Structure P
Amino acid sequence: MKRALLFLLLAVPAFGQITPRAADAVVAVVGSTHGLSNAFFKTELQLANTTGTAQGGFLLLRPYGLVRRYDLPAHATLSFADVVAEMGGSGLGSLDILADRGIVPAVVARAYDDQPEGTTGVGVPAVAVADVLVRGESGTLIVPRDLTRYRFNIGVRALGSGAVVDLTIRGAAGTTRHQQSRTYDANAFEQQPGNAFTGTALQADDSIEVTISAGSAIVYATAVDNQTNDSTLQLLAK
């Protein structure tokens, strides 16, 4: 599989310098943004060195081009309560992890709604680049059973060769209702409401077959409770 080449050489005095090379892993969606129902979504991130030797590398926030150096002594852990804001960004994006010293650290990421009475949220796995869906591979997203209770979003993070994503929407009984194709440039990221993404009014219990017909991409969907902002994540990868 062709990796996502980072044709980027950024000198960031506070964090060091990133070399032009492939991402090793991707957290498909991260954010620091206000949402519906008074939500304030953030992403907390932990990087843990589970080895006996030092690790280091960079975090690259797309599409903003913001870079943060990380260095982890043996068995150390680094954490961010709001990684997007702490990298100087806002809104939604995607996070590349590039290791230039040792292997990729263990990664725990959680998207959450931060409220005074507590948080609700969902884990977002880091996907190794070797596990991203490529041409000819497919997966299926499921629309929530109650679209009056949940808001449903779909997102894509393409890798360095871009991607063409083909969608087949089927009703609960299995009948094909709609087909759509979307094309992405290299390393593009987007998230849209499900209806806008698919180009049709989705119905409860629809299935969305996602096929990569060119390039490679991570495709995901979120369902967010309109009352509590609690959420679930579906993520398509190997």
Structure Q
Amino acid sequence: MLKIKNLEVYYGLIKAVKGISFEVPQGKIISLIGSNGAGKTSTLEAIVGDVKKSGQILYNDRDIIKMQTHKIVQNGISLVPEGRRTFINLTVEENLKIGAYNNEELFEEKKEHMYQLFPRLVAKKNQLAGTMSGGEQQMLAIARALMSNPKLLMLDEPSMGLAPKIVGEVLDIISNLKDEGITILLVEQNAYAALAISDYGYILENGEIVLEDEASLLLKNDTIKEKYLGS
């Protein structure tokens, strides 16, 4: 579904991503693992955003590297950004309405589906997003991204700042989305949590992919265990 070829991302004179290549097959969960500053967020921003970049970003064999963000969303790619970035002064339902800006005719149908996926949000539908817990805001951020009916959902550090119990809930939701046919590109510092639900993983260090393998094998890799899994 998504093929990244020789992607480079620049911020001024700094090269944050140094010619990486990877693939996200349809129907799979693919993880990008790495520490802060490895280039994970820059990679996601390059796929959907207006940053200085070069290389190829092939989505269903079409190069979208120069496509505008709203067109990319319309074509079926959605990003849940780091830090959630919900509209804190709007209600849950108003946040969902914004997420459906290119899908308004299906708003009611999609909204009800979001409440089925995220039952915690049902009682909060008229509550301001800024008054909710971090976990509830993360669920809202994912639900808002799903309102555009994406085929490929990208998530940037969805477990950040959440209690372990809530992390488990969020990751269960991501697994369920795969079962619904949504392809997932997951960026995480929590390597164990990400790899545990992924099909395949790539390890990023200093803007370069240094290792890749099936997620189950990365979990058993001694170097990965020592460096990223705390064992």
Structure (P, Q) behind the derived value -10000 of helix-only ellipticity at 222 nm (-39500 (n - 2.57) for each DSSP H run of 4 or more, over all residues; to 500):
Q
Could you tell me which structure in P, Q was used to calculate Cα extents along the principal axes in Å, for residues 72-159 alone as 48, 46, 23?
P
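Given structures P, Q, which gives the highest value for relative contact order in percent (Cα under 8 Å, 6 or more apart)?
Values: P: 21; Q: 27.
The maximum falls on structure Q.
For the read-out semi-axes √(5λ) of the Cα gyration tensor in Å, for residues 96-135 alone, a value of 28, 15, 7 was computed from one structure; give its label from P, Q. Walk me through the intermediate numbers first.
On the way: P: 28, 15, 7; Q: 20, 12, 8.
Only one of P, Q returns 28, 15, 7 for semi-axes √(5λ) of the Cα gyration tensor in Å, for residues 96-135 alone, namely P.
Just checking, which of P, Q has the largest value of mean projected area of the Cα convex hull in nm²?
P
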Given structures P, Q, which gives the highest value for mean count of other Cβ atoms within 10 Å over residues 128-135?
P
If mean count of other Cβ atoms within 10 Å over residues 40-47 comes out at 20.9 when worked out from the coordinates, which of P, Q was used?
P
Matching 13.2 (mean count of other Cβ atoms within 10 Å over residues 64-71, computed) against labels P, Q points to structure Q
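Here, each number is a calculation from the coordinates, and none is a lab measurement. These figures come from a predicted structure and were not determined experimentally. Cβ atoms are built from the backbone, for glycine too; each structure is taken alone.
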